[in-house]
1. Once relative contact order in percent (Cα under 8 Å, 6 or more apart) is calculated for every structure in P, Q, which label goes with the largest value?
2. Quick one: mean projected area of the Cα convex hull in nm² came out at 31.7 when computed from one of P, Q, so which one is it?
3. Distance in nm of label points 7 Å out along Cα→Cβ at positions 526 and 542 was computed and gave 2.9; which structure, P, Q, did it come from?
4. Comparing mean count of other Cβ atoms within 10 Å over residues 638-645 across P, Q, which is largest?
5. Suppose helix-only ellipticity at 222 nm (-39500 (n - 2.57) for each DSSP H run of 4 or more, over all residues; to 500) works out to -15000; of P, Q, which structure was it derived from?
6. From P, Q, which structure was mean projected area of the Cα convex hull in nm², for residues 438-597 alone = 11.8 calculated on?
7. Work out which structure the value 15.2 belongs to, where mean count of other Cβ atoms within 10 Å over residues 94-101 was derived from one of P, Q.
8. As an exercise: distance in nm of label points 7 Å out along Cα→Cβ at positions 294 and 326, calculated from one structure in P, Q, equals 1.3. Which structure is it?
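Each reported figure results from applying straightforward, stated rules to the coordinates on display, with no laboratory input. Everything numeric here is computed off the predicted structure, so don't read it as measured data. Cβ atoms are built from the backbone, for glycine too; each structure is taken alone.
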Structure P
Amino acid sequence: MGELRAKQPEMQRDTKKRIIFALLLLVAATSLVGGIVLIACHLRYKREVMEATKSRLTSLTFQATRSIDLVTRTVTENGDSLADQLSRGGLSNKAAQARLRELLERYPHFLSSALSYTPYAFDPHRRLYSLLYARRDGRIERTQLDKIYDYTKPEYDWFGAAIDHGPRWSQPFYGKASRALLVAYSVPFYGSDKATGRRFARGVVTITISMEEIGRIIESLDLGPTGFGALVSQQGTYLYHPDTEMVLSRKTLMQISRAQKDRDRLILAEQAGKRASGVLDHRSISTGLDSWLIYAPIPSTGWSMQNTFIKDDLPWDIDLLRHQLMQITTVLVIFASAVAALLYRVSDGNQTRLWALSATMAICLAVGIGVLWKISLSHNSLSRNEGVRVNDKTALTRIMHSYSRASAERHTEAPVYIPTGIFIESASLNNIGELAVTGYIWQKYRLGEQDAVPRGFTISGASSLTAQESYSIKENGFEIVRWHIRCAVPQVIDHSKYPLEQDRLSLRILHQDLNHNVFLVPDLAAYNFINSTALPGFRKGLSIPGWKICRSFFELRENTDNTNFGLERPLDKDRFPSFCFSFEIQRNFTDAFISNLTALIIVTILLFTLLMLTSKDAQRVTFMQIGSGRILNICASMFLVIAFSHVSIRRTIVVEQVFYLEYFFFLTYVTILMISINSVLYSLNANVPLIRYRENLIPRLCFWPCLFALLFLITVFTFY
């Protein structure tokens with residue numbers, strides 16, 4: 001019986017060990033499973049968004065190819081039919097001319113149709129004969145093309161190439177008679193020599209459609225704010241591109257890819273030549289942006305439809321991503337702490353292992369806090385574009401074309417676009433959020449077309465603006481006017497996450513003429529690099545005191561003005577977005593850390609030291625002079641130091657709500673209070689198990705893990 005009683009405490013200890021071990025194992029297993037599930041959900045969400053977007057883009061691309069194929073197939077079928085009838089002699093010249101007019105009446109998207117003969121084939125006494133019917137201003141007009149220019153010259157490949165190589169689509173060209181950028185389908189018709197029976201080409205049937213018709217189909221695709229579409233011929237040259245120069249230069253994809261050392265474009269050119277379809281991952285050489293190149297063939301012509309989608313435009317739910325990553329981090333911290341407790345076998349109660357676990361948990365929580373900071377900085381509201389970010393000339397050209405076409409459809413005043421650039425030499429941001437900058441702004445006005453447009457600009461919301469014209473020169477068909485500027489523009493900055501603040505500052509630059517549809521667009525050609533991380537628009541090495549400039553870019557933001565400024569006649573200004581030069585800033589965390597957190601860290605370490613020195617040993621108390629009264633005095637002194645530091649920060653950061661760093665101060669106040677209470681209770685031998693156990697061991701072990709756990713929870717609460 002006595003032996004049984006002696007073994008009972010040992011059995012109880014073994015039972016407690018097994019219970020603690022089982023609980024820790026349960027926590028570790030649960031957190032591991034939870035972490036795996038959360039990671040799987042996160043990866044699945046990203047995969048679903050990417051696959052859904054890629055599927056939608058592929059579907060849009062094939063939809064566009066079908067629409068373009070419908071247009072081109074109608075052209076080729078009618079051209080082939082007319083040429084075949086002429087070759088068989090089943091159609092007189094007069095009937096053929098009537099058929100040309102009938103084609104335009106029947107098919108609204110046909111811009112012109114022509115019947116062109118080889119030299120002396122129409123009439124032995126007449127070298128050339130070419131009859132053209134063209135749609136102009138809603139009417140069908142007849143023109144003798146041979147009286148306008150010699151279409152047999154090599155530069156008019158719609159005729160010569162068809163004679164030499166058979167039916168073909170031409171490169172886009174400017175039709176002098178039609179006064180538009182055209183693409184022509186030419187098919188030869190034949191005759192036979194009565195004496196020899198030899199077959200020879202008598203002429204060419206040509207049907208043209210405007211590239212605007214093709215462009216309308218391509219530009220109607222929803223490829224994101226900065227995406228764009230293009231059309232490439234079988235030879236690899238651009239038939240349509242938002243940047244018209246790419247079409248007119250007639251450079252092939254092979255030539256462009258080799259010049260830019262762009263291997264992906266080379267692959268795209270090879271795939272286009274094979275009439276293949278697919279999606280190619282691509283990183284732009286010029287902008288550094290990741291994108292998808294979606295390509296598919298046009299069946300009737302062999303052309304290749306090529307759409308570019310910028311991955312920055314993926315429709316991520318930023319809040320959801322941030323929540324998922326924070327949940328994963330929390331679960332992994334719990335898992336690491338539980339595994340550490342199992343490995344250290346803390347159920348044995350060994351004091352050295354308990355201290356090892358305390359240190360490990362504190363480190364895990366500290367690392368977790370750092371990860372949460374990283375997540376909050378990389379997944380924030382700045383990722384949401386307030387407007388259309390203009391990354392390259394192609395996207396800008398597409399946007400301008402769409403607004404010009406919309407203006408024409410509404411029969412409003414045609415928009416005038418003024419390329420505008422900015423270069424900031426110095427910048428500062430004061431405590432009330434006012435941005436002061438000095439630098440240059442310039443504008444380019446096209447000579448002859450924009451001579452009547454007033455020169456000048458204004459910066460919206462500027463409390464002070466000084467603009468002094470530094471020079472005005474004329475070159476390359478433009479008048480370039482540059483001003484030296486100095487201005488102060490109020491900005492709205494959210495300090496609730498201080499010192500982990502990030503914000504977006506903007507200068508909204510408007511043309512001074514409110515009476516006409518004059519719009520400012522970024523002068524992208526003036527910058528060597530448009531990549532946002534290269535900070536276009538800023539002097540190299542420029543920084544804002546206390547802040548780091550992370551990115552700069554140009555935006556076209558939707559107008560929010562709810563007034564017509566007293567103008568009676570209707571304008572279209574509210575439809576075209578405003579030109580904004582925007583840049584993202586991030587507070588220098590190191591500066592804020594040294595100036596604000598250093599004192600808190602030192603005070604916290606001193607508080608832990610006081611907790612460790614708390615003792616009932618009379619000799620130790622006398623030697624160290626650390627009685628409860630002394631500890632209370634020290635805690636009171638620390639409180640005053642921290643309180644004054646807190647008040648000082650409050651005066652510096654102008655904000656109404658509680659900001660992130662303040663929670664550190666509040667937690668320090670609570671820690672000071674708890675250390676004081678612990679000292680008093682310990683000295684009075686209070687019957688508190690947590691304090692009495694192993695001479696105040698539990699508060700000492702829990703100090704750092706509890707402190708970091710509370711900071712971890714505060715961080716989740718603030719940034720979630």
Structure Q
Amino acid sequence: MDKLLIYVIPAMGIVGLLYTFVKFAWVSKQDAGNERMKEISTYIAEGAMAFLQAEYKILAYFVVIGAILLGVMGYSNENSHWSIALAFVLGAFFSALAGFIGMKVATKANVRTAQAARTSLSKALLVSFTGGSVMGMGVAGLAVLGLGGLFIILKMVFAPEAAVDSVEMQRTLEILTGFSLGAESIALFARVGGGIYTKAADVGADLVGKVEAGIPEDDPRNPATIADNVGDNVGDVAGMGADLFGSYVATVLATMVLGRETSAITDHFGGMSPILLPMLIASMGILFSIIGTFFVRISENAGLSTDAVQKALNMGNWGSIVLTAIASYFLVNWLMPDTMILRGHEFTKMGIFGAIMVGLAVGTLMSIITEYYTAMGKRPVMSIIRQSATGHATNIIGGLAVGMESTLLPILVLAAGIYGSYACAGLYGVAIAAAGMMATTAMQLAIDAFGPIADNAGGIAEMSELPADVREKTDILDAVGNTTAASGKGFAIASAALTALALFAAFVGIAGIDGIDIYRADVLAGLFVGGMIPFIFSSLAIRAVGEAAMAMVEEVRRQFRTIPGIMEGTGKPEYDKCVAISTQASLRKMMMPGAIALLSPIIIGFIFGPEVLGGFLAGATVSGVLMGMFQNNAGGAWDNAKKSFEKGVEINGEMFYKKSEPHKASVTGDTVGDPFKDTSGPSMNILIKLMSIVSLVIAPTLAVIHHDKIEANRKAQIETLQKLSASKEITK
């Protein structure tokens with residue numbers, strides 16, 4: 001039966017890709033507007049593709065070197081295999097392809113959204129959201145097809161008739177880990193590189209254009225405006241696509257690794273049900289995400305309201321979540337045996353369903369809380385607006401305070417989710433909760449990706465000098481997009497925390513250690529070093545944005561000074577110079593943060609052993625989750641505080657609009673928040689997962705190298721427990 005069931009997984013991946021191709025063709029057929037609009041969209045598309053080609057060329061060298069090293073490690077370890085290198089290359093290719101698909105559709109959908117906005121808000125939403133759904137289904141389809149298809153091939157080659165708990169099955173999943181490592185590696189470089197690109201251009205365009213020259217956002221006279229719009233695609237679309245592809249794969253893989261250890265021999269699939277379940281949930285999520293896209297509609301008479309757009313997107317999101325929850329009950333009830341055991345913890349199939357519900361609830365609550373802290377009209381954003389009235393410094397103070405406060409509720413929800421899912425089904429429950437949360441990734445990504453498309457559409461409308469009502473419609477979509485992007489980042493960091501915990505549990509099992517004793521000095525030292533990594537990573541990413549933005553500001557100022565007639569609209573800015581600055585800075589500066597993420601667990605693990613590495617991962621995970629939440633929410637709140645001034649806000653009974661002093665203060669806050677929310681903040685979830693996956697890949701080798709040390713520590717722990725037991729008897 002499992003031989004037939006397993007083929008459903010790649011089949012659903014193909015369904016997702018078919019939807020992608022159909023909707024891509026639909027977007028391509030929409031009206032692209034007048035010649036000026038087509039010209040500007042061509043500039044953006046060419047700049048985005050030029051960057052992607054340059055980035056992928058550099059990453060190709062990294063993939064080749066990484067594959068060689070993994071091949072050598074796999075060849076020298078009996079628990080692994082040289083083919084882990086091939087899985088790594090395949091994962092990297094699929095991750096890059098996910099980013100490319102997103103980039104391609106976004107650069108087509110942006111100009112068509114601007115043209116659709118000349119008709120109605122509902123038409124503009126349909127085009128921009130359909131563009132986002134192409135990316136969402138493409139990412140999910142590639143992930144399910146790649147992971148499911150590769151698992152089928154590896155099982156046929158290495159473990160055709162082997163038991164679930166056999167060495168052959170462990171080797172199969174160890175090779176599959178290479179696929180996840182390739183995906184997450186590309187995701188990190190794409191997210192960091194794209195984030196540096198987009199925010200260098202955005203900050204430079206804002207500081208000189210809006211603050212110094214007093215011209216509107218995306219004004220064609222601003223030399224950095226094309227680079228800014230290109231950046232929306234390379235950072236918020238291609239980077240995000242690779243990011244969520246990696247997250248999707250890592251979550252499913254972590255659950256599969258723990259599923260191999262789970263005793264489920266009374267099922268009808270030879271004990272395979274705990275391994276198959278996360279892949280089937282992911283497959284099912286594609287189908288329900290496709291259904292959810294049909295709920296995202298607003299009427300032609302809805303009016304110009306952000307609430308109508310937000311409700312339409314929420315309907316699609318909640319619809320897909322509810323359908324997934326209902327289907328999960330029947331899937332778990334049919335697939336899983338009545339009772340299972342993992343590392344001495346017994347649980348039931350209804351416990352697994354309960355853990356999935358916990359995961360869906362955590363994902364939903366994280367989105368709601370993040371929306372509250374970043375949406376227009378809510379208390380946190382309004383507090384930043386009020387503090388803008390007294391200057392730039394108080395705006396910054398207000399945004400930092402909101403970001404720090406915004407970690408409270410999400411962490412409590414996350415902690416409750418970990419506790420609740422563990423209570424339901426042990427460590428497998430924690431992993432399957434993350435898989436349940438990520439089941440509707442296709443819909444989450446569709447909602448997330450529509451924002452950058454709408455943002456680009458507004459830029460094209462401004463540069464093409466379309467009527468003001470067109471920009472008004474795209475601004476409504478963009479404002480909602482800022483909120484959904486922030487919510488998506490909250491969702492991503494929560495899933496990353498649960499996934500990292502599951503990967504951590506898998507690492508402990510494969511490395512052959514009984515647990516992590518934080519009372520040991522070396523483990524405690526590793527904990528603190530791990531806690532430092534997200535800070536130094538963020539420092540490098542934010543500094544890269546700052547330095548590139550400085551170069552961008554100088555270039556824009558130079559052009560304003562030296563090009564005759566640029567401010568009058570008769571002189572043409574040199575857009576390509578600004579595009580080149582962002583491209584060179586991002587490609588150069590993305591290497592060091594990526595090297596830290598990849599090399600630090602290898603160095604710690606090989607020098608100090610798996611237990612110290614476990615402490616290191618624990619510190620990095622806690623610190624990274626907090627940093628990610630703080631930066632994402634602070635940046636999102638600053639951004640929407642700035643956007644509030646574009647419609648007009650009341651502070652102490654007085655109305656303030658664009659070009660007012662409070663507005664200028666809000667622009668400063670937004671520029672500070674830009675690298676927070678679009679460069680370092682969203683990179684945190686990749687950072688903590690990537691370090692855990694690297695640790696999981698090297699775990700079998702560490703178990704061999706540090707075998708004597710692990711055994712000595714185990715004996716020492718046993719002796720300590722015996723002494724404690726004896727002292728208690730004497731006391732009695």
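1. Result for relative contact order in percent (Cα under 8 Å, 6 or more apart) over P, Q: largest is Q.
2. Details: P: 47.6; Q: 31.7.
It was calculated from structure Q.
3. Values: P: 1.2; Q: 2.9.
Going through each structure in turn, the value belongs to Q.
4. Working: P: 15.2; Q: 26.2.
By mean count of other Cβ atoms within 10 Å over residues 638-645, the leading structure of P, Q is Q.
5. Working: P: -15000; Q: -28500.
Working through the options, I get structure P.
6. Values: P: 11.8; Q: 13.8.
Comparing all candidates, it corresponds to P.
7. Working: P: 15.2; Q: 25.6.
That value comes from structure P.
8. On the way: P: 3.3; Q: 1.3.
The correct label is Q.
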